[in-house]
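Values quoted throughout were computed directly from the atomic coordinates according to the rules given, and no laboratory measurement underlies them. Please read all numbers here as calculations on a predicted model, not as lab measurements. Cβ atoms are built from the backbone, for glycine too; each structure is taken alone.
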Structure P
Amino acid sequence: MDPRQILVVANQTACGDELLELVKTRMSAGPCRLTLLVPATPPHEHATWTEGEARAIARRRMDEALARFRAEGADADGVVGDAHPMRAIDDAMIDRPYDEIILSTLPSSVSRWLKLDLPHRVEQHHDVPVTTLISQKQTV
């Protein structure tokens, strides 16, 4: 049996304990292969930024999160995607079919992804189950 292919989409929550716990739950359910997609979203704490800076921040988060996933035994790879999360997901779905998409986002009071109704839009656009993890903490 081939492992389940799971696309994990996260940015500020990528290195959080809540996402790590969900990844461990998926791993305990059977063989799975994870792809961590980190959209290169512009940092809001800077008045000015470059695409290169946004990609560097996303890559740092991706590398740190992948190290945590792999330390738990996950078969995982990662990619930095488009700044627009829907475009980043669309691009990833072209490369490989996925059995599930996990969206890890900030609490609704600050989550741009929830304000954009990203979980619903992804469900409508891709015929794949979507799990939304609303994190209680932001990681750096």
Structure Q
Amino acid sequence: MSLPAAFWDSSALIPLCVSQPQSANSQLLYRSYSIVAWWATEVEIVSGLTRLERTGQITRDQFRVSKQFAGNLEERWYSVGSRSIASDACSLLERYPLRAADALQLAAALEACAHHPQGFVFITADRRQADAARLSGFSVEFV
């Protein structure tokens, strides 16, 4: 018997991946509904997990286990939208201290230049994003 589908926000999925106060409720709902998620939910989950690790709320090992669990979930959920930008953004989140939206923008910029950023200009008003773009190979113009 297949479960009814429900749209899951990353704030409801992260507690499935790592122990949090909301984990029991998320697990209960997971037994009741299949997951439909935005194409960038994977990025939001990795962003949340990296933030938990960076702030010392989880260890590096807990991060790895939680990320793998999230990947297993992602293989089973119905994703709405593109995957390549989400995958690139997840890699960027692990390399640089970016937020999900910033990683998505940098991943989209990498896609726009076919992953050959040398000579391609990235314009931003965000210092952290400028640093990540520069380290990724872009020429950066800071507003």
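See the values below:
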| read-out | value |
| --- | --- |
| Read-out helix-only ellipticity at 222 nm (-39500 (n - 2.57) for each DSSP H run of 4 or more, over all residues; to 500), computed value -12000, structure in P, Q | P |
| Which of P, Q leads on mean count of other Cβ atoms within 10 Å over residues 8-15, largest value | P |
| Structure with the greatest value (metric percent of Cα pairs over 18 Å apart, set P, Q) | Q |
| FRET efficiency 1/(1 + (r/R0)^6) of positions 32 and 104 (r between Cβ atoms, R0 = 35 Å, to 0.05) - structure with the largest value, from P, Q | P |
| Given 33 for relative contact order in percent (Cα under 8 Å, 6 or more apart), calculated: source structure among P, Q | P |
| Read-out distance in nm of label points 7 Å out along Cα→Cβ at positions 88 and 128, computed value 1.4, structure in P, Q | P |
| Top of P, Q by volume of the Cα convex hull per residue in Å³, for residues 56-95 alone, largest first | Q |
